[in-house]
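Peer 1: What follows is a set of structures to go through.
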Structure I
Amino acid sequence: MIEMQTLSLAEIEDLSFRALVAAGTSEANARPLAQATAATEADGVASHGLAYIPIYCEHVGCGKVDGQAAPVIDTPRPGVVTVDAATGFAHAAIEAGFERLIPMARTQGIAALAINNSYNCGVLGYHTYRLAQAGLVGLGFTNAPASIAPSGGAKPVVGTNPFSIAAPGPDGQPAVLIDQSASTIAKSEVMKHAREGKPIPTGWALDGDGNPTTDPAVGLKGSMAPSGGYKGVGISIMTEMMAAALTGATLGIHASPFSGTAGGPPKTGQFFIAIDPGATSGGMFADRMADLVGAIHDQDGARLPGDGRKAKRLAAATDGVPVNVATLDKIRAILG
């Protein structure tokens, strides 16, 4: 039985921050990543939360990510922000980019943020959520090391490549938050099963010949199963175009793995588009969204994308989050 301990969101953020700094991360880079870790745990996405802190710390130590990196920001065109993450954490680069993107979108109606030479950005929906909190419709794309094979093939070419869209709501929470990868399940879930020695459900991953497997180790050496077959492959290619080609970042076929210590910095990318709905909807955005959301919530048992995370997020603010004690022990060992 897995032993759990309940921590407040403030405790999760503090523990993450101190571990990252102890591993060699600057305070400026550690803070946005620690905040995202707490928010991810609040949303119930434990696979991307505290469980990743020991991995982040290991990657700072081996040079896969530069914990002391200083993002380089530019505005090459009136509606565009670019950030060279300098092989540092994506969260610090996104934080710096959002400081310019949000006011730019409010002024112009729409703006884009392109980030390259970056690292794993964690839960993509956390970042589009922040744009929705700012009253903007936020779209996000991030590419990852290749793990999905093309239709008819067996060799991975594109990553699980999540995309996300979040729309502002009347209560400060997103009215809708879609956050999904191009694979049936996030690769981190397969990695989690491998660490725990548990089989994976059929349909999550494929072996080296493109056949279904329930062995997570075999799946990690093979490829991730695309969601919806060729449609998932199409989504992954679209995201690769947005997050890598449009940003000048490294394609997934050339990026080093997010797991393990080999290969140096992955230098992947993220791309965000922020839209002020008041600039495009003639003042009808809130009404249209309320109508859409209502049509779904009026059905018994029907849920919107993001409903589950929202409920957990609101509860976690007061009740805290149960976390794996084994994970806590690993993090506390980093602190000495």
Structure II
Amino acid sequence: MPIIDEPRTTDRLTIFGGRSHPAFTAAVCAHLGHPVGRARLRTFSDGAIEVKLEENVRGHDVFIIQSGHQAPNDFLMELAFLIDAARRASARSVTAVLPYFPYMKGDKKDEPRVSIRARVVADILEAVGVDRVLTMDLHAAQLQGFFKVPVDNLYGLPVLAQEIEAEVRAGMIEQPVIVAPDAGRASLARAYQRRLAHLGAGVAVGDKVRPELDEKSEVTALLGDVRGRDAVLVDDIIFTGGTLCGMADEVMKAGARSVRAVVSHGLFTGGAVERISASPLREIIFTDTVPLDPRTAEQLGDRLRQVSVASLFAEAIRSVFHQTSISRLFT
């Protein structure tokens, strides 16, 4: 963001939303007490997307909210066109707000001759003129290094840890133990454990392999004591549910009293509903970075609990707009 001397007034703030998650855009704007910007978004019969900003943004700081789930290709192109439209309309700055960053699991070259897809997404956003990116719980923190512009990576942990603490205090969880489903999430589990240490929370780490380098994983070991305790699996994303359901089985075999999961992004793709239904998972707590399919909500019922991070993103937008510190939101 360019540095200015005059005080900021919200008449120069404009927030648009793509079609990926309109309810989230509305919730963010409601928290800010600011209207959703007017835009025309449509898809032609051949699949081509057209966008038009239907209000003046000359000299404005523009924020465009778009999640990258379900139809990431369409939503990414729509976001790129919205950024381009704002740039061509002489916006002062453009921030892409991506509650769920598309292709973020494609952050490395883990096989010969594969694309680093998250880097391609970064290149696309920078090519169309984005000034800043605001997102939450990237699969790998180093993905921020794919950009030359500032990236603010918010954490769902403070919000989700509060939910765990509330269940402990309500007697729904006793002697909690935070479990990482694999070594890659061990640091996340330790962060939850530190946050909940005053409640006597322990920590354990699972180990898994992906024999076919696809979405299917196999649990091979569990390190740590879960016997007689209520286990809380922590992860950043749930797709098909294979990892969490497999680890839930192992945790129960190791003597846990119960098992539930806490994740940032709940996509519930593939056979997730069937796997979760057949698993010992008592509950999955997740945020609203992507919308919950009504059919998934109906089929899994009380096993799912979605908590909102719209206020977190609203405060981040406020901080970026007013050029104040955003680090306060990490606690």
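The numbers here are math on the coordinates, done by the rules we state, and not lab data. Note that the structure is predicted; figures quoted are calculated from it, not measured. Cβ atoms are built from the backbone, for glycine too; each structure is taken alone.
Peer 1: A value of 13 was derived for relative contact order in percent (Cα under 8 Å, 6 or more apart); which structure in I, II was it taken from?
Peer 2: II
Peer 1: Here's another thing I want to ask about it. One of I, II was used to compute distance in nm of label points 7 Å out along Cα→Cβ at positions 95 and 127, and the result was 1.4. Which label is that?
Peer 2: I
Peer 1: Out of I, II, which one gives 11.8, 32 for Rg and Dmax of the Cα atoms in Å, for residues 223-262 alone as computed from the coordinates?
Peer 2: The correct label is I.
Peer 1: For mean projected area of the Cα convex hull in nm², which of the structures I, II scores highest?
Peer 2: If we compare mean projected area of the Cα convex hull in nm² over I, II, the biggest value is for II.
Peer 1: Which one of I, II has distance in nm of label points 7 Å out along Cα→Cβ at positions 143 and 199, as calculated from the coordinates, equal to 3.6?
Peer 2: I
Peer 1: Thinking of I, II, which structure, once helix-only ellipticity at 222 nm (-39500 (n - 2.57) for each DSSP H run of 4 or more, over all residues; to 500) is computed, gives back -9500?
Peer 2: II
Peer 1: Given 92 as the derived value for volume of the Cα convex hull per residue in Å³, for residues 167-230 alone, which of the supplied structures I, II does it correspond to?
Peer 2: II
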